[in-house]
Structure P
Amino acid sequence: MAERTTPIRVLIAKPGLDGHDRGAKVLARGLRDEGFEVIYTGLRRTVDAIVAAAIEEDVDVVGCSILSGAHATLLPKLVASLRSSGASDVLVVAGGIIPEADRPELEQAGISGIFGPGTTIAEVATFLRANARRR
C-alpha cells in the first residue's frame, strides 16, 4: 500500500448538550502533536453542523466526544447523515462515557471505534492511522 502523502484530517466534535470539553481539547492537542491536522468544532453542535463542517473541511475522520448519554441517538444520526451527504468514506469514532452494552448497536450503525476513559492518545492515533481512508 502506498505511503500517505498528506496528514490525516480529523474533526473533533461535541454533539448535543454536553458542556464538558476538556477531554476533546486534550485529544485535539495530542493528535496535533502526533502529526494529524485537527479541527475542533466547539461545544453543543448539532448533527447537521458537524456533518457540514466535516464536508467543508474534507476530513478523513469525525471523532465525537460525548458524555451526555445521548450517544445512542446522536451517533447513528451522524453516520446516516454523513452517508446521505456523500461522505460515507469518513471514519466515525467516538469517545466518552459509552456503556459496553451500547457498543454493538453503535458499531452496527457505523461507529468504527469507541474509546473510553483511560484510552491514550497513542492508542487513538494508532487506530486512526490504521483505519482512516487513504488519499
Structure Q
Amino acid sequence: MAHREPVTSDEPTIGKLVVDASRDVSGLIRSEIELAKSELKVSVRAGGISIGLFAAAGFLVVLAVIMLSVAIAHFISFTGLDLAWGFLIVFGLYVVLAGLLGFVGVRKLKQVKAPERAIEQGKQIPSALKGRGARD
C-alpha cells in the first residue's frame, strides 16, 4: 500500500482569511481608539483651562451686574424716590427680563428636532458591515 502525503497548498484557507481579517479589523479599531484618546487628552486639557477662564470671566460679569444694579438704583433715587423704590424698580426690571428670556428660550426649545438623517444612516451601519447594500 502506498502512503499518500497530505495535499498542502500555499494558499490560505477561507477560515484563516476570516480570522486574519477579524484580527486586522480589531487591531485597526484599537489603534483608532488609542489615537482618539490621545487627541482627546490634549483637547480636554485645553478645554479645562478654557472653562476655568470662562468661569472667572462670568463671575466678574456677575459682580459687575450687581454694581451696575446698585448704581441704577441710586440714580433712580436722585429723581426724588426713596432708595428702596429704586432697588425695587431694578428688581422688577430683572424679573421682566428673566421672563422674556425664558419665554424666548421655550419657543426656541420647541424648534429642536431629532437628527433624522443621522439616525437613518446609523440604522444602515449593521447591514453595511455584513456586506449587504443599504437597499437590500
A value of 9 was derived for relative contact order in percent (Cα under 8 Å, 6 or more apart); which structure in P, Q was it taken from?
-> Q
Structure responsible for 10.5, with mean count of other Cβ atoms within 10 Å over residues 78-85 calculated and labels P, Q on offer | Q
Can you spot which of P, Q the value 1.00 was calculated from, given it is FRET efficiency 1/(1 + (r/R0)^6) of positions 46 and 70 (r between Cβ atoms, R0 = 25 Å, to 0.05)?
-> P
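For which of P, Q does helix-only ellipticity at 222 nm (-39500 (n - 2.57) for each DSSP H run of 4 or more, over all residues; to 500), calculated from the coordinates, equal -12000? Working shown, then result.
Values: P: -12000; Q: -28500.
Checking each candidate, the match is P.
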Parent structure of the calculated result 2.5, given that distance in nm of label points 7 Å out along Cα→Cβ at positions 14 and 110 is the read-out and P, Q the choices = P
Which structure, out of P, Q, was Rg and Dmax of the Cα atoms in Å calculated from, if the result is 33.4, 126?
-> Q
To which of P, Q does the computed value 4.4 (distance in nm of label points 7 Å out along Cα→Cβ at positions 86 and 118) belong?
-> P
Can you tell which of P, Q yields 10.1 when mean count of other Cβ atoms within 10 Å over residues 22-29 is derived from it?
-> Q
Looking at structures P, Q, which one was FRET efficiency 1/(1 + (r/R0)^6) of positions 54 and 126 (r between Cβ atoms, R0 = 41 Å, to 0.05) calculated from, given that it came out as 0.50?
-> Q
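Each reported figure results from applying straightforward, stated rules to the coordinates on display, with no laboratory input. Quick caveat, the model's predicted, so the values are computed rather than measured. Cβ atoms are built from the backbone, for glycine too; each structure is taken alone.
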